[in-house]
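Next come the structures, one after another.
Nothing in this text is a laboratory measurement; each read-out follows from the coordinates by a stated rule. Just so it is clear, the structure is predicted and the values come from calculations on it, not from any experiment. Cβ atoms are built from the backbone, for glycine too; each structure is taken alone.
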Structure I
Amino acid sequence: MYKRMYFVLFNAITDALNCENKEKADEILRSAQIEAEEICISSTEEI
């Protein structure tokens with residue numbers, strides 16, 4: 001679970017840093033945050 005969340009967030013951060021449009025960068029990060037939260041919530045792995 002954590003490995004998958006890490007890759008989602010790391011790749012989104014990289015994409016956002018390379019994005020020239022601030023609004024698009026914000027959307028990339030928001031979407032990644034939601035996806036990581038969904039991974040965590042749907043996981044059956046113990047925290």
Structure II
Amino acid sequence: MSKNRNVITIALFVASVALIVAGVFMGEPDTVLGKAINVCMECIGIG
């Protein structure tokens with residue numbers, strides 16, 4: 001039972017890292033930062 005849980009944990013970790021790397025190569029951090037800035041500006045009433 002514990003071995004299956006470790007395998008699932010490792011598989012999810014590897015998949016997460018792979019998706020993060022793919023997002024970085026596609027330029028997503030810039031998109032996320034831009035959207036975050038817009039939301040923050042709207043929240044404080046500037047934008």
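Per-structure values
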{"item": "When distance in nm of label points 7 Å out along Cα→Cβ at positions 12 and 36 is computed for each of I, II, the largest belongs to", "result": "II"}
{"item": "Among I, II, structure where log10 I(q)/I(0) by the Debye sum over Cα atoms at q = 0.16 Å⁻¹ as derived comes to -0.62", "result": "II"}
{"item": "For -27500 (helix-only ellipticity at 222 nm (-39500 (n - 2.57) for each DSSP H run of 4 or more, over all residues; to 500), calculated) the corresponding structure among I, II", "result": "I"}
